Structure I
Amino acid sequence: MTELMLDGAGWNKPDDFYDAFFRVVGAPPWHGRNFNALVDSIETGQINAVEVPYRVVIRNCDQIGAGAAKIVADFACLITEIAARGCPVEIRTTNSDLRQPSR
């Protein structure tokens, strides 16, 4: 399965998430910035350059600002719902590893 890597470090507003996601899926400039439009483009397809099956991987979730955290959590739920309907899409979120290497 193709993995679409997004880095949440520095996201502070919903548009930061949308910009990153749209970039990795090759969304057209007219793509709507709402969950109805995401369902259309992910589940229905034939809108983005990258089509399912894929796994969205969002790294550094612990570094996402408060203004973007809710949309990322809601997006994770949306992907889970879409997958439950049989669409071949997954999501994985990870936090950063801020520990220093041992010497």
Structure II
Amino acid sequence: MNFHKPPYIIHLKNIPFVKKWVDGITLYPFIFIKKKERTPDELRTLIEHESIHIGQQLKGWIIGFYVMYLYYSWKYGYKNNPYEIEAYAHENDWKDKS
């Protein structure tokens, strides 16, 4: 058997239980991505963004991450959630390494 290490990327027509504008969600060790037209660079950037959340989840002992993510989203809103600020700030770092 040849198993890859996380994250495991799953493409779905729609991501259940999330808002329609959400293109990806990370639930360790899975990244769920909405199927739609994207350039390879756009897909890579989305995967990198969600991969940052994988690292955040591991640092936060997974359950702690989810509790804090919901708290920050409630207190600051999605765009000002510190976890999202970090993910957006570093989602294009892969371009510097290419």
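When Rg and Dmax of the Cα atoms in Å is calculated, the result is 13.7, 45; to which of the structures I, II does this value belong? Among I, II, the structure yielding 13.7, 45 for Rg and Dmax of the Cα atoms in Å is II. When mean count of other Cβ atoms within 10 Å over residues 17-24 is calculated for each of I, II, the greatest value falls to I. So helix-only ellipticity at 222 nm (-39500 (n - 2.57) for each DSSP H run of 4 or more, over all residues; to 500), computed for just one structure, reads -11000; which one of I, II is that? Answer for the origin of the read-out: I.
Quick one: distance in nm of label points 7 Å out along Cα→Cβ at positions 25 and 57 came out at 1.1 when computed from one of I, II, so which one is it? Can you show the working numbers first?
On the way: I: 1.9; II: 1.1.
Clearly, the read-out refers to II.
Sorting I, II by relative contact order in percent (Cα under 8 Å, 6 or more apart) from high to low puts I first, with the largest value.
Every read-out reported here was derived from the displayed coordinates using simple, explicitly stated rules and does not represent laboratory data. All values derive from a computational prediction rather than experimental measurement. Cβ atoms are built from the backbone, for glycine too; each structure is taken alone.
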